[in-house]
Every structure is written in structure tokens, then in C-alpha cells.
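Trainee: What follows are several structures.
What follows draws every value from the coordinates through simple rules; no lab data is involved. None of the values given here were measured: they were computed from a predicted structure. Cβ atoms are built from the backbone, for glycine too; each structure is taken alone.
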Structure P
Amino acid sequence: MSPSELAHRLAEEAEAVCRHYLSNGRRVGRYWIVGDVRNTPGRSMFVRLKGPLSGPGAVGKWTDGATGEHGDLLDIIREACGLADFRDVAEEARQFLSFPHPPGPKHTHYKMQTGSADSARRLFAMSTSISGTLAETYLRGRAITHLTGLPALRFHARCFYRPEDDAPVQMWPALIAAVTDLDGTITGVHRTWLDPHRAGKAPIATPRRAMGHLLGNAVRLGIAQDVLAAGEGIETMLSLRDALPDLAMAAALSANHLAAMLLPVSLRVLYVVRDADAAGDGAATTLTERAQHVGIEARTLSPILGDFNDDLRAHGLDQLRSRLGEQLMPELLHGFSIR
């Protein structure tokens, strides 16, 4: 069996491969999440579990947002087993494929991803403006006050939440954020379920979840032309927007997705907004290198605390402005008002 045939067969059993060789991880939506390709516990590496069997977004392709490593399922077997010779990797893969595995979804179902994007678009269409809603109250509780001109953000009063696949559906109010591609097409949504009794997230196991096509895309707060600031969290980027209302922002939703975010061809300057942790450092480094490789000037914006929303809440808007003023490129300062 050739390497391409082996990779194809493994892709048909992608989740079983992950459960066997990356047992310290777990499935989250359409990805298997784990610390790294050597099966370390954590959330830096993601393996695609659904999609086509070939191409850039193929099943089994993985990226480590902390290190920039990437590969396929054969690479996972090689690293997880500590194998050096490809003949040993191939033999291990053949032995794995000879074992019976629990039936799972076959990954030729590319339309399932399209359906998920369609569901995301329907949910966004059913949602309303955040003005005067619990979503606005939640964001103001995070010290974010510049909340006009945000078509990507909406509110849904009774958004479905299912704790586990076989658990009953619950309904909670939610902040809904549109995830779009570079053309502005909605490819997914991010949901932050909210507590109706206080200005915080809902008291549930996973109050933040995304659905649809996320890889390469982002929640966009403004239209980027030649300058863009890109970071992980929605609240992080909204905090920067409070201080830099004229600068286009993009929230990639995680370190993994920030590292893989697609950049507009017109972009001249990219501000990479890092979170102060190992995954944030890795994502910032990877995205910076990718930008510089295609001729984009890339600068890092670093918080004092864990992220810029932490800074905003702890130190206030004036100090956040001062912190950003020190880090912006001097030749661009005149182009953006720092409120």
C-alpha cells in the first residue's frame, strides 16, 4: 500500500486514529484537540475530523498553534510512537488499519460542513441587534463601551445548548458573532451563552462554542484595507477597538485559528495581538512569520496582563491607550485616532 493510499485509509478512520494515538485529547466539534503531536495534554494542536479526503482542508490534517508544526495522520503515528524510519511508520499504520474500529462517520461527507455553515447563517439571521440586550450588558460588564457599528455581533434570546451529544437541549441567551471569510461570506458563528440573572457567562460547562467553517476565517470588526489588528478573543479585540476605533480588527477565536488566519491580499501592516501565554506566543510567532513571508509588515501588540481585556478592566481605558501608543508604529499613529 502506497503512502498516499495509507493516508487515505487513515483519513477514513481519523477519529479512531486520534483516539488511539492522541488519547490525551478529546473531540471538540469538527476537530480533535490535544497538546501536541506527541500526545501531551493540552489544547494547542487541532486535527481536522471532517471534510474532503484531499486538499488543504482535508481530514487528518493538523496544525500545532503553539509551534507552527503541521502534518497528516502518518506524521501523528510517527511522532506518537517515536518512529524514525518510514517503513516502521507504514507498518504501524497497516497494523492499526487491520484492527476493527467502532463505526463512525465516513469523511466523504463534505456536504455536512456546508450544512453546518448553513445552520450558522440561519442562526445569525434569526438573531437581533445587541443594542439594549443582555449581550450589550455583558460586554459593558467587561468594560467594553464602544458598541456601535458592529454588524458582526448579534443577540439570540433562546439559543440552543446541548452539554453532550446525547443530552437534552437547553436554551440560554447568547451573544452571536458572525465568522466570515475574506469576501465577507458568513462561514460560521461563535456563541457565548449568557447568564440571564447577571452580567456574565452562563453557568454551563462550555459557555463558548463555535460552529461552521472556522479555519482561516474570523469575526471581523471593521473592514480591513491595508492595516489590520488580529487576535484571539472577541472581548480582547473589542477592548482594543475601544481605544483604536478607526483600526479594523479580526478575532480568530483561538490561538490555533489565529496562527492559520487568512490575510487580505491588500494588507500592508498587520498588528498581531498576542495573549500572554505559551499558545498565544506560538500563534503570534507563526502568524508574524506568515505575514512577513508575503511582504506584510507585522508588529506584535502585547498586554500587561493575560490579554487586553484584562488590561482594560484592571487599569482602565487611559492606560490601555497609553500602552498601545507605545507599541504602534510611529509613522501610522497619525492614521488612527486613539480615543
Structure Q
Amino acid sequence: MKAVLLNKFGGRDQLYIGELATPSPSKDQVLVKVKAAALNRADILQREGKYPPPKGESDVLGLEIAGEVIEVGENVQNVSVGNRIFGIIPGGGYAQYAVIHKSMAMPVPENLSFEEAAGIPEAFLTAYQALVWLANTKPDDKVLIHAGGSGVGTAAIQLIKQLGASCIITASASKHSTCYKLGATLCINYKLENFLEVIKSKYGGIDVIIDFLGASYFENNINSLNKDGRMVMLALLGGGKIESINIASIVFNRLKIMGSTLRSRDLNYQIKLTKEFWSFSESHLKTGAIKPVIDKVFHWKEVQKAHKYMEENKNIGKIVLTIS
């Protein structure tokens, strides 16, 4: 088969389409003819040599796919050849064929294309895990989402609406219109406004924060939280080291600060998360109450351009590759 390969770790110019052996499904896996694969920040980090795949998994980039099942393992009964499926995988998505565990494969709703379906799993599973499993978001909570225009951000806005909570986001001004349409209550332009000052002025404090910045926002984040507030940290785009900070509010306001990744979780955890998310979202996806936000679709021969587009932070929602 053909797959996107790396000459060596480094810039996007190291990506090329080459030949690789087609994977074979284990007894609990299915083989998928990949129609579309979505980009993630993790792909860029892996390309740069900063985020290796889990041991024993494909080193081809790509963590979420949509496509058609062409072969099933001997223990597979819930998925059949010809089914349209989508889901997350530990690696191998930028390829003509990929394998996925039988319990990680979700059926593509009839109202969605392969490109749309490919933009769902990583963003929505990450957002669902953070909001429901970790932050225990409740109706009437006020939730702050940083990078509200990202794939996870646009997914989180929609999930927060379904959970009955209020959503505040930070994003550049060009992304506010989309975020409001998805259900955001307030959009803060982080380039011109101090989000802590805006939150204190309008609300006094908030209950939940989903953060991707890390060090650069840490102090303002904890100072934004109400008593018993919860913060889930999903990335460190603003750095991982803090030189000096007053942590008294963590103690006196009884704050919970959690970090999480999804790719490194064990299979049973990911299966449970996938099943719970699907149970929560199936009807919403079929009616369009929640939907993937696809910014741009590239043919996979333009994978270098797609990575450049993500690195320039131009996207609102997901960037997707069509595979042929």
C-alpha cells in the first residue's frame, strides 16, 4: 500500500508518499480502506521526533480515520465487510489501509461524509473525556475553553451545550463567529483582552477550564476558578515550566488540577470511552445537533501543505486528508 512516510524527523518537507506493507488485522481487529484521515497537533510533534507512537504500534502518522471495512478478524462479530466506520487508532492513519480494534470502530451516520466522520473521533473523544469523565461538568456550570476554534475546542463547545452548561472561549477574533454559532456564550479575544479580567468582571469566576497552553496561562487559570473549580490540562503549547507562582488559591479554593492524554491510555480505557461517547452522541450526530467542524480538506498528496496550514493556526475546527 501507499502511506505518508518520513525521510527523517524534522519539518514538513520530510513527509512523502511511499510504499509500505499493508497491515493485517488481528483476531479482534478490522482492516479498513481509509477514505479520510484528520490531522492533529500530535502528528506534528511525532513528525518532529517529540511524540513517539505507543510501543508496537505503527509509526505512520494519523490518529483518526474513516473508511470502509474490507476484512475482519476471526473474533469480530459487530462489524462486517462493507461497513462504513470511523474511530481513533494509535497510529497509521495517513495510509491507504489501517487496522482498528473492533470495539473502537463506530458506524458512520448516513448524513455524514467520510471526511466529516474523520474529523470526529479524536476531537470529540478528547473533549468528552475532559468535560465528563475528568471535570464532571454539571448543568449550569460555567466552562472556559482555551483555543475555542480548534478541533477539540469546537467539539467541546457543542458538548457543553448538550450538557446544559455555559461556554466561554478564548480565540482570535476571526474564529468568534463560528464559536458563537456552535453555542458559545462569550468569546474572548486573547490577543486584545486579558481573559482573567473579563471573567472576573462578567462572572466573578468559572467552574471548569479546559486548557492547552500550560505555563503561560496557569496563574490566570487558577485565579479564574470558583471554589471547587476543576481544570483539565491537555497540552503545553505555552510551555511546561513555571518559575514563580502563588499556589495558595489551589488550597483555599479546593481546586482540582488534572492532566490527561488519550493516545497513551490503555485499550480498555479507550474502548469504554468510545462506547460511552457513542451512546451519548449517536442521536445528536444523526440529527446534526452536534457535528464535526471541518475547516479544510486536502488531498493527501498535499500533506505538506496541510501540516503548514495547521502550524500557521489558520484552521477553525479540523483539517482532513482525503486518501486515494
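Trainee: Identify which of structures P, Q gives the largest calculated value of distance in nm of label points 7 Å out along Cα→Cβ at positions 14 and 86. Numbers along the way, then the final one.
Mentor: Details: P: 2.2; Q: 3.0.
Once distance in nm of label points 7 Å out along Cα→Cβ at positions 14 and 86 is tallied for P, Q, the winner is Q.
Trainee: With mean count of other Cβ atoms within 10 Å over residues 30-37 computed per structure, which member of P, Q shows the largest figure? Mind showing how you got there, number by number?
Mentor: On the way: P: 21.6; Q: 25.0.
Top value of mean count of other Cβ atoms within 10 Å over residues 30-37, among P, Q, belongs to structure Q.
Trainee: Another one. Suppose you compute mean count of other Cβ atoms within 10 Å over residues 142-149 for every structure in P, Q: which one lands on 15.4? Walk me through the numbers on the way to the answer.
Mentor: On the way: P: 15.4; Q: 26.8.
Comparing all candidates, it corresponds to P.
Trainee: From which structure (P, Q) was helix-only ellipticity at 222 nm (-39500 (n - 2.57) for each DSSP H run of 4 or more, over all residues; to 500) calculated, if the value obtained is -8000?
Mentor: On the way: P: -10000; Q: -8000.
Traced to structure Q.
Trainee: P, Q: which one has FRET efficiency 1/(1 + (r/R0)^6) of positions 94 and 150 (r between Cβ atoms, R0 = 41 Å, to 0.05), as calculated, at 0.20? Kindly include the intermediate steps, with their values, before the conclusion.
Mentor: Details: P: 0.20; Q: 1.00.
Attributed to the structure labelled P.
Trainee: Out of P, Q, choose the structure whose coordinates give semi-axes √(5λ) of the Cα gyration tensor in Å equal to 34, 21, 18 when calculated.
Mentor: Details: P: 36, 24, 17; Q: 34, 21, 18.
For semi-axes √(5λ) of the Cα gyration tensor in Å, the value 34, 21, 18 is produced by structure Q.
Trainee: Given a value of 1.9 for distance in nm of label points 7 Å out along Cα→Cβ at positions 198 and 238, point me to the structure among P, Q it was derived from.
Mentor: Values: P: 1.9; Q: 1.3.
The value was obtained from structure P.
Trainee: Matching task: 12 is the computed value of relative contact order in percent (Cα under 8 Å, 6 or more apart). Pick the structure from P, Q.
Mentor: On the way: P: 12; Q: 17.
Computed on structure P.
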